[in-house]
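Enquirer: The data blocks that follow each hold one structure.
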Structure 1
C-alpha cells in the first residue's frame with residue numbers, strides 16, 4: 001500500500017512539474033519610437049518557422065526598448081521580431097523576400113545572403129526565469 005501511494009505521489013509530482021510554464025522575458029531594442037507597433041513571434045518547430053507562430057504578442061505604443069513577457073513550456077523556440085512601420089499587420093518584403101521593415105531574431109542572428117533558419121534563431125527556455133534581448137535592424 002505504501003509503495004502504491006509513493007508511486008502515485010511521484011506520478012502526480014512529475015505531471016505537475018512537466019506541465020509548468022517558464023517565465024520568458026524578451027527585451028526588444030532599436031525600436032523607432034512612434035513608427036509602428038512591434039510584433040514578437042515565437043515558433044516552436046522548424047516546420048512552423050515563418051509559417052505559423054506558436055505565440056505572438058504585439059506592442060502598440062512602442063518605446064525605444066520594448067519588454068514582452070510570455071509563459072511558455074520549457075523547450076526550444078525561435079524568436080522573430082519586427083516593427084510594423086506601416087501598420088498593415090504583416091512584415092513587408094521587397095525583392096528576393098528581403099524585409100523592408102526593421103527585424104530582429106533570437107541570438108541576435110543577422111542573416112547574410114539567405115533567410116535565417118530555425119536553428120539560427122533558436123533559444124532554450126528552461127523552467128527558470130529566462131531573459132533574451134533582440135536588437136532590431138534594417139536589412140537595407
Structure 2
C-alpha cells in the first residue's frame with residue numbers, strides 16, 4: 001500500500017546523496033504513479049543555469065518535497081506570480097510532458113532541495129529508469 005511521505009521523511013530524504021534521492025524518487029513515483037512539479041503562473045517552473053540558460057524542470061516524488069523547495073515565500077507570501085504544486089500522472093508525464101521538455105532541450109531536476117541542489121538528468125535516461133522500475137515490479141527497500 002502506498003503512503004505519502006510526511007515532512008520528517010522528506011527532510012531525511014533531502015539529506016541523502018543525489019544518487020540515493022534519485023533512487024527514492026524513481027521508486028516512490030512508480031509506487032504512487034505520480035510526480036509533482038510547480039506551476040509558475042501559467043507555465044511549469046524551469047530553472048536556469050548560472051549563465052541564465054534554461055536548464056531543467058524540477059520534479060519531486062510527492063507534494064511535500066516541492067512545498068519544502070518553495071518555502072514560505074514561494075507559497076504565496078511575497079511572490080507577484082501565483083505558484084502551485086501540481087500532481088501529474090506518471091503515464092502522462094512519460095508520454096507527453098517529458099518528450100515536450102526534451103524537444104525544448106531541457107533536462108529534469110530530480111528531488112531538488114531548498115538550495116536547488118540535486119541530480120540533473122537527461123529526459124531519455126530518466127524515462128528509461130522509470131520504465132525499468134515499472135518492469136521490475138518496483139523494489140520496496142528504503143533508501
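Coordinate-derived values only; no laboratory data. In this text the structure is predicted, and so the values were computed from the model without any measurement. Cβ atoms are built from the backbone, for glycine too; each structure is taken alone.
Enquirer: Comparing 1, 2, where is distance in nm of label points 7 Å out along Cα→Cβ at positions 54 and 86 highest? Could the numbers behind the result be given before it?
Expert: Numbers: 1: 3.2; 2: 1.3.
Going through 1, 2 one by one, distance in nm of label points 7 Å out along Cα→Cβ at positions 54 and 86 is largest in 1.
Enquirer: Can you rank 1, 2 by Kirkwood radius over Cα pairs in Å and just name the one with the largest value? Walk me through the numbers on the way to the answer.
Expert: On the way: 1: 16.4; 2: 15.3.
Checked 1, 2; max of Kirkwood radius over Cα pairs in Å sits with 1.
Enquirer: If you don't mind, another one. Consider the structures 1, 2: one of them gives -4500 for helix-only ellipticity at 222 nm (-39500 (n - 2.57) for each DSSP H run of 4 or more, over all residues; to 500) as calculated from the coordinates. Say which. Show your work: numbers first, answer last.
Expert: Details: 1: -4500; 2: -11500.
Computing helix-only ellipticity at 222 nm (-39500 (n - 2.57) for each DSSP H run of 4 or more, over all residues; to 500) on every structure in 1, 2 gives -4500 only for 1.
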